[in-house]
Structure 1
Amino acid sequence: MKTDIERQASSGYSIWFLLIVATFITCLITANIVAVKLVDLGGLIVDAGIVIFPVSYIVGDVLTEVYGFKQARRVIWLGFFCNLIVVIGIVIGQALPAAGFWDGQAAYDRILGYTPRLLIASFIAFLVGEFANSYILARMKVATKGRWLWSRTITSTVVGQAFDSVIFIFIAFWGTSPNDALLSSMLTQWLFKVAYEALATPLTYIVVNFVKRKENLDVYDRGISFNPLSLSD
């Protein structure tokens, strides 16, 4: 298998890479849209996005494990900007004057309306969580010489999802709910997401091994810049 980082570009736009990128971005945008609904999962109250959002982390693990941090960094930023386009489109649609016979404006505002505080919380949490997840997985892959994939996916998720849950809930709801309620919500979401990925570990193994075989690629991130703001190093 190829291990030279510079050779990953040869397969950077294969059908498998594009499928992974499309799945990652679709999960991200879907999770943000459906998160408006609160659901009761056996007494556990969470937003509906929690069911699909962890999939973006699983796909992100596959992306970093196979293609390396440089490609993952580009896809994370691509997901950010795609989500931003969706938000802008929804906001513009909300502001446009409704047809006189259309009575769905209140429903549109209720379901798709965003507040600046929630948007800021969502965007910051996504970037910090995803980059932490990808960084730890890439570093651990080199440290473990590619062994024990399960240790990398679970450890990166524990850290990445902790950042995501804490940052989002703190920015979005601090000052509007009691501190103990915020802490409980942070812990609940974090535990749920970590358990979700841990249970999906066998599937992650299957997908990673399949893509590595198809791409004939297995990137180790040695001697690269882990600066999340750089798109070229």
Structure 2
Amino acid sequence: MSATTDEIAPDLFRLSVYVPDFDMQFNHFLVRDEAPLLFHTGLRSMFPVLREAVASLIDPATLRYISWSHFESDECGALNDWLAIAPDAEPVCTLVGKLVSVDDFSQRPARGMTADDVLETGKYRFRFHHSPHIPHGWDASVMFEETRKTLFCSDLFHHFGNPEALTSSDLIGRTTDAMQRLNSGPLSGYMPYTRRTAGVLNSLAELKPETLAVMHGSSYAGQCDDLLGDLAEVIRENF
């Protein structure tokens, strides 16, 4: 197992581990700034590989913030491993996540952010946009970096294979294929469509993101608002 590292936007590095058994990439994102931030800790089994990848960019001990979308093993399973080697690192998640899961699981209390809170790392400003059950879980959210307009969108736009790190091609076709594949197997409830889904995705489109940092598959550079609007229909049709 190894990680591939690509800079997909200034100071934003995609650390990708491809797992052939799942035919799927697991992507983690390091923001290199005055107070470095890691988004997605990875599975515990991936920690040694990801630690090495982070060490090629910064001293892992200098990590200041460790964040994720929702409480799930590939999102925050290795949290305590990172906290053990980064003495000043603070877990950052939604307030719901902090209260219902993270503070019991984590070696250190998390910063539970509301929609009004902003996290600054130096040059960059991050805000959580709450999205319950989009993609999963009551505590789910996506993080938006307001300076360069990057949306850390977790499982949104999930697609399979070992594709390029960054694309400007439409992700809807790839995402549709993945959802059809998921819907035909034991993971058919992967991403529920609710009465709130379209509204949440349309509100994210209004942010006018310019980069999508995708957890499973290629990240995207370009105009993203139409993609987010179209994604609601793809979820509706499949789930």
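Read-outs throughout are calculated quantities, based only on the coordinates presented, and are distinct from any laboratory measurement. Predicted, not measured: the structure shown is a model, and the values here were computed from it. Cβ atoms are built from the backbone, for glycine too; each structure is taken alone.
General remarks:
- With helix-only ellipticity at 222 nm (-39500 (n - 2.57) for each DSSP H run of 4 or more, over all residues; to 500) derived as -24000, matching label from 1, 2: 1
- Looking across 1, 2, the calculation of relative contact order in percent (Cα under 8 Å, 6 or more apart) that yields 16 traces back to 2.
- Each of structures 1, 2 was scored by distance in nm of label points 7 Å out along Cα→Cβ at positions 75 and 123; the highest score is held by 2.
- When distance in nm of label points 7 Å out along Cα→Cβ at positions 59 and 179 is worked out for each of 1, 2, structure 2 gives the greatest result.
- semi-axes √(5λ) of the Cα gyration tensor in Å, for residues 83-194 alone from the coordinates reads 36, 18, 11; which among 1, 2: 1
- Between structures 1, 2, the calculation of Rg/Rh (Cα atoms, Kirkwood Rh) yields its largest number for 1.
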